[in-house]
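Below you'll find a set of structures to go through.
Every number in this text was worked out from the coordinates using simple rules, so none of it is lab data. What you are looking at is a predicted structure, and each value in this text was computed from that prediction instead of being measured. Cβ atoms are built from the backbone, for glycine too; each structure is taken alone.
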Structure I
Amino acid sequence: MEKYLVKIKDTEFEVGNDDLKVLDIQKKLGNRYHVLKNNIAYNVHILETDFESKTLKLSVNGNTYTIAIKDKYDQLVEQMGLLSNTTNKVKNILAPMPGLILNVLVEAGQEIQDGTPLLVLSAMKMENQLLAQGAGIVKAIHLKTGDTVDKGQLIIEIE
């Protein structure tokens, strides 16, 4: 039986298929549902869904809750510690593929934020804009507009 981790505010608990089977759920109009559990009625309205982040915003009897759901794969990734380094900032920008630098959009000493456009790289007849993967300061730019790069070549250092 698959178990999901459900988090509401600071409370996290497991929910399995058997837990859902005891609910009497009747769809009403639109995203509204009538739910019975242990002879107690709940009026549930789904306000927002975000499938990418696996979150729901629900109104239950007039109270609003944001619910985060983790399936077995999310739980496994978390247990393996694969998310622990996702907040580290990138120190070096390397060429993701061979190409031609069309435009360098930053300069040494410039402060950047996550998502700041750094440069435009032409590769395979397509223009690719490389973005900062975290906040920092541009330490050095090793290439200029018009230079060609090989895959993995250092382009920009960020501290």
Structure II
Amino acid sequence: MIRQYQSGDLDKIMSIWLTENERAHNFIDADFFINNFELVKSLIPMSTVYVQDLNGIKGFIGITDNYIAGLFVDSNFHHQGIGTALIQKAKQKHNDLSVHVYQKNDKAVAFYLSQGFEVISESINDETNEIEYLMSCHLEHHVKIGKCAL
């Protein structure tokens, strides 16, 4: 079940956020995520957040305007359609979506490509000095050509 964030979800969301960031981004010093933990925790309630909650939270997506600020699924529940369901929920609410993904995070790049996103540009992240892609999905455009459809 995908539902809107509730204040009682914050601790579990942040646990998933920290664990999965460290796991997926092993090319970045873990202190980076630890040092940003409190900032992210303060920003979560200001974003639109949806959680996958079936006998506990397994994943979440945070969106600010049309930007995916984060999509994380507990690694114990990967390959069960949770990420896809969260993206579909975002697509129901937004015609345009964009996200930054580290180039070295092959699994995330492949996931977003499978969801109809395209690499729009490449840049160096100022904080981590890592290459990241800006990926985008425009529903109105892609629905006509069969990509990124709901």
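When percent of Cα pairs over 24 Å apart is computed for each of I, II, the one that comes out at 29 is II. Determine which structure produced the value 1.6 for distance in nm of label points 7 Å out along Cα→Cβ at positions 25 and 49, calculated from the coordinates; the candidates are I, II. For distance in nm of label points 7 Å out along Cα→Cβ at positions 25 and 49, the value 1.6 is produced by structure II.
Here mean count of other Cβ atoms within 10 Å over residues 65-72 was derived from just one of the structures I, II, and that gives 18.9; the source is II. Here helix-only ellipticity at 222 nm (-39500 (n - 2.57) for each DSSP H run of 4 or more, over all residues; to 500) was calculated and came to -11500; which of the structures I, II was it taken from? Among I, II, the structure yielding -11500 for helix-only ellipticity at 222 nm (-39500 (n - 2.57) for each DSSP H run of 4 or more, over all residues; to 500) is II.
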